[in-house]
1. When distance in nm of label points 7 Å out along Cα→Cβ at positions 3 and 75 is calculated, the result is 4.2; to which of the structures 1, 2 does this value belong?
2. For mean count of other Cβ atoms within 10 Å over residues 179-186, which of 1, 2 scores largest?
3. Given that distance in nm of label points 7 Å out along Cα→Cβ at positions 227 and 275, derived from a single structure, equals 3.3, which label among 1, 2 identifies that structure?
4. Identify the structure, out of 1, 2, from whose coordinates Rg and Dmax of the Cα atoms in Å was calculated to give 21.5, 70.
5. As an exercise: helix-only ellipticity at 222 nm (-39500 (n - 2.57) for each DSSP H run of 4 or more, over all residues; to 500), calculated from one structure in 1, 2, equals -12000. Which structure is it?
6. Quick one: FRET efficiency 1/(1 + (r/R0)^6) of positions 59 and 219 (r between Cβ atoms, R0 = 35 Å, to 0.05) came out at 0.35 when computed from one of 1, 2, so which one is it?
7. If mean count of other Cβ atoms within 10 Å over residues 99-106 is computed to be 22.1, which of 1, 2 is the source?
Structure 1
Amino acid sequence: MFKVGLTRDFLTEEGKLSYKSIGLEIFDAYPEIEYEFLEKHHSPVTPEMLQGYDAVISLTPAYNQDSFKGVDQLKAICRFGVGYDMVDVDACTEAKVMLTITRGAVNHSVAEATIMWMLTLSHKTFIKNQLVRQGQWAERSKFMGSEIRGHTIGIIGLGGIGGKIVEMLAPFLPARIIAFDPYANAEKAESLGVELVGLNDLMKKADFISVNCPLTDETRDMIKKEQLSLCKPTAYIINTARGGIINYQALLEILKNKAIAGYATDVFDQEPPDTNEPLLQMENVIVAPHAIAWTNELFETIGRMACQQVVQVYKGEKPDHLINEKVFKNI
């Protein structure tokens, strides 16, 4: 039997699947593949949790050097998502464990959520909701919104998600779309009608700034006080990537001083954030629990891709979206 483990955070406290579908029906065609959920949830994952599994489909927990000590049966960790900053890739490679991600599966949902947040911020949706609830109807003229139409959109990271945001923005008639991505394909940018610019240039010119790049050593604290100070006072920043990409103290300062119009995020330096987190006390900030793009459709799409990657590993094939290809080459 080829044994697959799914991390415990897919389940409720009562042991029932939290989500409508995560693609597990794919395994029905393979009687040699059996799956179960790990007995406990712990982060970082411990070696005891991984023992006896050939592959693990992993939602949120971290993996470090110690996670793989004495683990010799495990062939792959299939990340349920695209971010893998919680996984020590070098440790995986050293342990001869393949790491896959579900690249592309999240593009539509995250892009849709990003545009939703652009509209929510610029139309002051939450403030207007409160005016009605608090009997302040007459105050409505003090909270005029603005449209996407005619404004400049700045995309940081023109990958799958960034490209999908550009496609979805077409009906909103933005005046201009600019992007910062040192690894962007110039032909792709041109085909999307996007102008590639430097980071400082983007921060200075954009009315809406969408952060979509992965968190790496290169992007950690990439957006510092210097970059934030360039923003227009009417600019909005939407971060659905990772908290560590924007310098935390610099972000707090610019929001506290209302040097930008607003900020929306579902990612934090520490997750979950403390209930006393200063960002949560600011009226020009809207937040979500790292789940703004979570939909039934998204989880089914991600799940089917992750389960298919497990099948590929079972068959001895190179799994799609493999991060550490060195492991497969040395099998």
Structure 2
Amino acid sequence: MKTRLYVGERLFSYGFPNHPLTPKRYEYFLSYLKEAKDLKGRLEIIHVDGVCRDESIVGLFHTEEYISRVKELSERGYGYIDYGDTPVFKGIYEVSIESVCVSAYGLEYAFENRCISVNLAGGWHHAFRDRGAGFCVFNDIGVAIEYLRSRFGRDLVFYYIDIDAHHGDGVYYSYEEDPKVYIFDVHEDGRYLFPGTGFSWEVGKGEAKGTKINIPLHPWTGDEGLRSAVDKLVDSLRDVGPDIVIFQAGQDGLAGDPLTHLGYTDEGYLGAVARILEAVRGLKVGLLLLGGGGYQPDRVARNWVKVLRIAVGL
């Protein structure tokens, strides 16, 4: 299964100064990728810079008022997108647009070619249609879904997988009543961690009831809890048989992460990723893989290279 990785200076600027989400993780990653000689010839690397062909695609998901607000804050160069987690810097609009467009075009490429597209600077699952939150300016996942619908119709069945330690509330609540977007989200229990949502009884509403699965884990849950959740995911994927899969593969569930309280080992996390990719390959559909959270920069960067090895079949 072909794997395409997107890299770029602007794309890999997503992050904030003196902040848990630091762009240094991309610097470390590029260094380790250069050393990974076994990936040469197996991994297609696409260099992007100013890739967005049409900024209006952001409006397929976000409100015009919110987009205008981000532009104004970006030009001003200070303040916060939200209530204190997501600081502004000059150019934050352009950097965020780059991430969104790479996810949208990457999803399109994966869908058309039944392959894997990788945007490590994507997975911003806390942004809502009318606001940002939790380090997320725009929701590249929601934009990518709406972009693919605009290109290929609204009958497509999406399956969104999220193993980030934080519940993907911006995705869940935006599609809570949408029966064409299946969601499987395993995360730390919202009673102990931002954003305080994602309980097991949240399974979708109306026609979409039963198309969403939330699996909250107690603090300090380790590999066994993640493995059990992935067992359920694999069964669900096979039952649904989606047209396209989006996978937010955040690493903030790793033991020692400074912002969360789960206890996955690297081996347990990578084993889960491998099982998910194997299940998607069995469906013979495309996959957009997103980097998501993770606040141990060097560790995250090293694991990204290992995820790429899994993706190309090494």
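Read-outs: derived from the displayed coordinates by stated rules, not from any lab. Remember, it's a predicted structure, so these values are computed and weren't measured experimentally. Cβ atoms are built from the backbone, for glycine too; each structure is taken alone.
1. Working: 1: 1.5; 2: 4.2.
Source structure: 2.
2. Details: 1: 16.1; 2: 23.1.
Structure 2 gives the largest value of mean count of other Cβ atoms within 10 Å over residues 179-186 among 1, 2.
3. Details: 1: 3.3; 2: 0.8.
Attributed to the structure labelled 1.
4. On the way: 1: 21.5, 70; 2: 17.7, 50.
Traced to structure 1.
5. On the way: 1: -8000; 2: -12000.
Checking each candidate, the match is 2.
6. Values: 1: 0.95; 2: 0.35.
Of the options listed, only 2 reproduces it.
7. 1
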